[in-house]
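Q: Right after this note come the structures.
What follows draws every value from the coordinates through simple rules; no lab data is involved. These numbers were taken from a predicted model, which means no experiment stands behind them. Cβ atoms are built from the backbone, for glycine too; each structure is taken alone.
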Structure 1
Amino acid sequence: MPATNILANLFVTLYNNEARRKRECTILPTSNLAVEVLKTLEREEYIGGFEHVDDRRGGKFKITLLAKINKCGAISPRFKVRNDEFGKWEQQYLPAYDRGMLLVTTNQGVMSHREALQKGIGGFLIGYVY
């Protein structure tokens, strides 16, 4: 089995199902990082909710969609970002100031770049959504 970028797969599947106006989608395989990313998307109200199904083959997510995602994607390679550099990355990945969010993995878990700014911490960019 080829190595899959689980995050890239997650974002592509979310985007494709949103584009088709689906109410929910299933994503497999899963990972702990993917769980954290989905929790952040749920907290920021880009998705309705998700359920982790353990099928003993890598697991899968059942995700409720809210039709709020226009574009999303994984950022690879994962760039290291200090808390004073988010503006530069916003310009590169987001359509406008105050629209969308960058997903950052920090030593305090996965969060939006705004949350990281408030806490004054940096981390690695793993994705974007708007």
Structure 2
Amino acid sequence: MKDLTTRSAIDEVVSAFYEQAVHDPVIGHFFTQVARLDLESHLPIIGDFWESVLLGSGSYRGNPMLKHLQLAEKSPLRQEHLDRWLELWEQTIRASYAGDKAALAVQRANGIGRLILHKVNQHD
């Protein structure tokens, strides 16, 4: 299996993840009703984020913590939501990728997710 070493691989994972996530009964509402994401414009931003995290590109210029704090004000973000997000993320990666960068993507998602949940709960 190949590793997540290119932007096109990252875009493939991000797209496959969101295809599942928006329809998921546990977390789908965050994307469709709370954030009301326009995936066409959102996916490249998320691709920039993961490209920066995994490949050190520096292409992401946003503030994901602020975005998630704002979303949590509209709809509570709970441990079960994070757990499901992480489960789908890991499943999506492991379905097509293996290697150091794939493992890093899972590891970093776990760390980032825990930090976001901690900050959201602290903010409440």
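Q: Determine which structure produced the value -23000 for helix-only ellipticity at 222 nm (-39500 (n - 2.57) for each DSSP H run of 4 or more, over all residues; to 500), calculated from the coordinates; the candidates are 1, 2.
A: Details: 1: -9500; 2: -23000.
Source structure: 2.
Q: Using distance in nm of label points 7 Å out along Cα→Cβ at positions 13 and 45 for the comparison, can you identify which of 1, 2 gives the largest number?
A: On the way: 1: 2.6; 2: 2.1.
Top value of distance in nm of label points 7 Å out along Cα→Cβ at positions 13 and 45 goes to structure 1.
Q: Comparing structures 1, 2 by relative contact order in percent (Cα under 8 Å, 6 or more apart), which one has the largest value? Mind dumping the intermediate values first?
A: On the way: 1: 24; 2: 36.
Ranking 1, 2 on relative contact order in percent (Cα under 8 Å, 6 or more apart), first place is 2.
Q: Work out the source of 3.1 here, i.e. which of 1, 2 gives that when distance in nm of label points 7 Å out along Cα→Cβ at positions 29 and 85 is computed.
A: Of the structures listed, the value fits 1.
Q: Continuing with this model, one more query. Can you tell which of 1, 2 yields 3.9 when distance in nm of label points 7 Å out along Cα→Cβ at positions 5 and 69 is derived from it? Walk me through the numbers on the way to the answer.
A: On the way: 1: 1.5; 2: 3.9.
Answer by label: 2.
Q: Thinking of 1, 2, which structure, once distance in nm of label points 7 Å out along Cα→Cβ at positions 93 and 109 is computed, gives back 1.9? All intermediate terms of the calculation are to be shown ahead of the outcome.
A: On the way: 1: 1.9; 2: 0.6.
Comparing all candidates, it corresponds to 1.
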